[in-house]
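> Next up: the structures, one after another.
What follows draws every value from the coordinates through simple rules; no lab data is involved. Computed from a predicted model, the values in this text were never measured in an experiment. Cβ atoms are built from the backbone, for glycine too; each structure is taken alone.
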Structure I
Amino acid sequence: MQKNIIGIYKDETLIAPVINQLREQGVEVKDVYTPFPVNDIIEAMKLKTNFPYFAFAFGVIGFSLTFLFLYWTSAISYPLVLGGKPYLSLSFVVIIFVMVINVTVTGSLIAFFVREKKGPGTKPKFDSEDVNDDKFVVFIDKTAKMTDDDSAKISDILRSSGAVDVKENV
């Protein structure tokens, strides 16, 4: 069974230094759970994301589909020429703008939930009170090659860096 070492903090400024300290000791931090994004933690974890590319692609898809739909409805399916009004007009701009935002946000949200394997009925990786309110959690996998002394050393590093609670769970 996979065990984990969990350090719970109340202050987000303490986490980036402990991640760097653990990395210097050869310990890999699996994940950090925070109630809000913290740039220092993202930089310390050396995380990279492709979501801006996904968002741009969703924006292009939203623009293309909306433009094609508007053009099709006003020029091909039911063309009406009233007072010399052109088929392709500036009235499309507002609708296209709103639909690009709508498709980008909805597509990005769905991509996030699929990528993170979140959704209804998903079991949490661990149970810790207030992790979504005001606590910051450092999550370390206890590997098979890790001895009890290594676990104690990691726990000591977490406690000395300001963790309010350190525990091992299954």
Structure II
Amino acid sequence: MLINLDKKLNSLSKILVEKNLKLSVCESCTGGLLSKICTDYSGSSLWFAGSYVTYSNELKQIIGVKTETLQKYGAVSKNVAMEMSLATLKSTKTDICLSITGIAGPNGGTHEKPVGTVYFSYTDKYGHKAHEKCFFRGSRNTVRNLAVEKGMQIILDCVREIKTQ
């Protein structure tokens, strides 16, 4: 998996630098792992602005997720992921943002939202949006690593479509 991540990160870096785009992320279940991997890459300051790790509902609300959304849909939902990415994009004034929220396990799952359920939301200043729900199997670390890899792929797929010129 690390070789795949390295390739994705290299591709992402090249595209973001070429298009002069800045990325921000808002992470919950990944606990900052995507941010860590981005900042492990030499030269990431050219394209990575920073992140929020909003593990608790209270922090999600502080950045701009509505209390009503959390109560109605739960922290692990498409709606919360969308509000996380929109709020982060606005507050960081970046070009693109990805949010990740889910249940890494081994506890916390329900019948409706089992362990391994992860929601992604991509938003950019050009009006593009992408949302995805995935189910990952494995240990807590496996779920988190797979979520980071999927999140990076979503960003890559979306930024390839951006026309900055």
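> When relative contact order in percent (Cα under 8 Å, 6 or more apart) is calculated for each of the structures I, II, which structure yields the highest value? Working shown, then result.
Working: I: 54; II: 23.
The maximum falls on structure I.
> Still on this structure, I have one more. Can you say which of I, II returns 0.10 when FRET efficiency 1/(1 + (r/R0)^6) of positions 54 and 86 (r between Cβ atoms, R0 = 25 Å, to 0.05) is computed? Kindly include the intermediate steps, with their values, before the conclusion.
Numbers: I: 0.10; II: 1.00.
It was calculated from structure I.
> A value of 0.95 was derived for Rg/Rh (Cα atoms, Kirkwood Rh); which structure in I, II was it taken from?
Of the structures listed, the value fits II.
> Of the structures labelled I, II, one was used to calculate FRET efficiency 1/(1 + (r/R0)^6) of positions 30 and 62 (r between Cβ atoms, R0 = 35 Å, to 0.05), giving 1.00. Name it.
For FRET efficiency 1/(1 + (r/R0)^6) of positions 30 and 62 (r between Cβ atoms, R0 = 35 Å, to 0.05), the value 1.00 is produced by structure II.
> When distance in nm of label points 7 Å out along Cα→Cβ at positions 102 and 142 is calculated for each of the structures I, II, which structure yields the highest value?
Structure I comes out on top.
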